[in-house]
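**Student:** These are the structures, in structure tokens.
Each reported figure results from applying straightforward, stated rules to the coordinates on display, with no laboratory input. Given the structure is predicted, the values throughout are model-derived calculations rather than measurements. Cβ atoms are built from the backbone, for glycine too; each structure is taken alone.
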Structure I
Amino acid sequence: MTGILPEQLRMLRLQAQHLHPRAARGDLVAVAGRLCGINAQQGPAMMLSLRARIRGLEPGDVREAINQRTLVRGWAMRGTLHLLPSRDLLWIVPLVGPAVLARNERRRGELGLTGQKVREGLAVIGILLTASGSLTRRELVDGLVRGAGITKEGQAAYHLLFAAGLSGLVCRGPDAPSGEETFRLTSDWIGRQEPLPREEALEALIRRYLAGYGPAGSEDFVSWSGLPPGDVREGWRRVQEREGLAEVRVGDRILWMTGTRQVPEGEPSPPAVSLLPAFDTLVLGYHHREHVVPARYRDRVYHGGQTVPVVLVNGAAAGTWRYDRRGKTLDLSVSPFERFDRVTRELILEDAEDVGRIFGLRPAVSFRT
């Protein structure tokens, strides 16, 4: 077992996450796969997460990958929308979906969605998409109102779509020309495959997580995946026995990672700086988050189930930021936790230029005190 310093832990995680160094533009699908998906709850945030990890990425690259069906958006870990390699969605959703659906059973009951009602609703969704191929959310809701007696008011229709995604029935297709989200039958859009045996799928997800988020512990994986702790403990034990994971000690915690990765001597100079968006995978990827966001600043980043964009300096949040579009200008407001030195400010300005490139806007950066 190797003892490492917190700054070495952060640098190992930056490497695993392709945040330092960044990946090549042609590695889009590989990066999404290594990280077990990119959070896709908000389209711009999804793009900014990818931008921070892939040099020269263009929005058209992601649209093309979705249109070509190599990447797909679907509900996965913790029941949140992710952008995943299509082949991965087909084995990850059968693994994580049942646990999320079980946790939401009470809420479905409160909405009048009994087991029978859910089955009827999913059957209607299947009929509608078989007939049309692709429907917007609004069109699907209208069809559920007509065909399954679902009311438009409240969240019943959303929870049926949610159940359809986590049961593997539907996934997101390319956005409509209007920008509206569309839905497709998963089997029609990206094909079928026999689900992996549960033990095999769990071990595969643990290995993938450790490759993209390690060093990390089993509690981190439970928090990130949404899977039951008991199942994870057994799967984690099997992976340890079969893979010979590398162990590192950070303070009083023992963490693991895959492969034989060289431990960095310390932090780079100049520092590694990234403007990460809300819901970024690094910020949401752990139960123990003190090495990502210092404890005294936690409330400034995490708000219930939400997170805000952070300024990442050498793997730790050093401030928050926000942006607003004003005509042809992208106004970026940066709020440091502590005063930035000159070099860090210059690197933030440089990264802001790349954020502006993604939006096709000229960035204007202000630093708040």
Structure II
Amino acid sequence: MDIVALLTDAAAHGASDVFIIAGRPLSYKQDGKLLMENGDRLMTDDTELLIRGIYKMAGRDITHFLSTGDDDFSFAVKGLSRFRVSTYRQRGSMAAVVRVITFSLPDPVDLGIPENIIHLADHTKGLVLVTGPAGSGKSTTLACMIDYINTNMEKHIITLEDPLEYLHSHKKSIVSQREISTDTESYVNALRASLRQTPDVILLGEMRDYETMSIAMTAAETGHLVISTLHTLGAANTIDRIIDVFPSNQQRQVAVQLSMVLQAVVSQQLLPGTGGKQLPAFEVMTVTPAIRNMIRENKIHQIDGVIYSSSNANMKSMDSSLLELYNAGQITGRTALTYATNPDLLEKKIGAQR
């Protein structure tokens, strides 16, 4: 199959991902469902031919993939879309997952991202985290926040991503987008260097290790707004994860530092909606003086209770978000309970409203 035709077909069908894997026909993910092309199963030679074609189209050397068995990169096809590619070996054959990324930046209203989450980008300093499992839409939420800053404020925004996904043109702000391994050696090196590049906002694609987290918190402490992600679900789990990454003799100091710089934690999940499309649900925690004390005094387990008992839009539990979607008829009761953090309590609330 011709590579351009394959990618054009995926973009035309609104696919989020394309799977090139030996043993099954070419497959797409659309609105969270796996769909197969009407065709023969791909053989080992077929996947290799397709993947070599992708490397050729992207103008990327395949040597690294051949020697390591893994590679990540992105490229664009003029007039079509951008694509994020993860290639890997499985059962001795070449395989790839290709993420389809539209050239146009997403509209948060169309995606169901609440305005109060986008406005977390109004902070002038500190650390704002968007968390959730892989594929939950974190990158899209970050892109919406960066576009909001770019459209409304005069800032220097530096993004550090692996690989680049959404492309931001310069609007009111200057946007410097750096891709790890292409524009810079590593997150740590790029993050250190960014502090000498007079940024107002730093978008860090992922806080992967304690060194990255340490520099990110220092950047937030010294007057920059740092926006980043973690693969955690829930504010309390996120805070615990950050502290636990550090050696035990530093954890007390890190907790104090985090209590001073953290501004908000947003956790999100993508759910199957009743209309066939996926919808986001959010837990939102904005850091209050009481929560700062809980982090500082190692009472992080109490944070969930504060979020759960709040009725403020800037302090909303995941289950409250799920209940709102259920009441609006956008998700089923079964879906709400499947994704709930406290299914028993949510079931009682749903039952009381029937």
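**Student:** Given a value of 17.9 for Kirkwood radius over Cα pairs in Å, for residues 14-229 alone, point me to the structure among I, II it was derived from.
**Tutor:** Among I, II, the structure yielding 17.9 for Kirkwood radius over Cα pairs in Å, for residues 14-229 alone is I.
**Student:** From I, II, which structure was distance in nm of label points 7 Å out along Cα→Cβ at positions 62 and 334 = 4.4 calculated on?
**Tutor:** It was calculated from structure II.
**Student:** Quick one: relative contact order in percent (Cα under 8 Å, 6 or more apart) came out at 13 when computed from one of I, II, so which one is it?
**Tutor:** Matching structure: II.
**Student:** OK, next. With distance in nm of label points 7 Å out along Cα→Cβ at positions 86 and 254 derived from the coordinates and found to be 4.3, which of I, II does the value describe?
**Tutor:** Attributed to the structure labelled I.
**Student:** Match the computed value 2.7 of distance in nm of label points 7 Å out along Cα→Cβ at positions 286 and 326 to one of the structures I, II, and report its label.
**Tutor:** II
**Student:** Taking 62, 57, 38 as the value of Cα extents along the principal axes in Å derived from one of the structures shown (I, II), identify that structure.
**Tutor:** Source structure for this number: I.
**Student:** For which of I, II does helix-only ellipticity at 222 nm (-39500 (n - 2.57) for each DSSP H run of 4 or more, over all residues; to 500), calculated from the coordinates, equal -14000?
**Tutor:** Matching structure: I.
**Student:** Continuing with the same structure: Comparing structures I, II by FRET efficiency 1/(1 + (r/R0)^6) of positions 30 and 142 (r between Cβ atoms, R0 = 25 Å, to 0.05), which one has the largest value?
**Tutor:** Evaluating FRET efficiency 1/(1 + (r/R0)^6) of positions 30 and 142 (r between Cβ atoms, R0 = 25 Å, to 0.05) on every structure, the highest lands on II.
**Student:** When Rg and Dmax of the Cα atoms in Å, for residues 294-341 alone is computed for each of I, II, which one produces 13.1, 41?
**Tutor:** II
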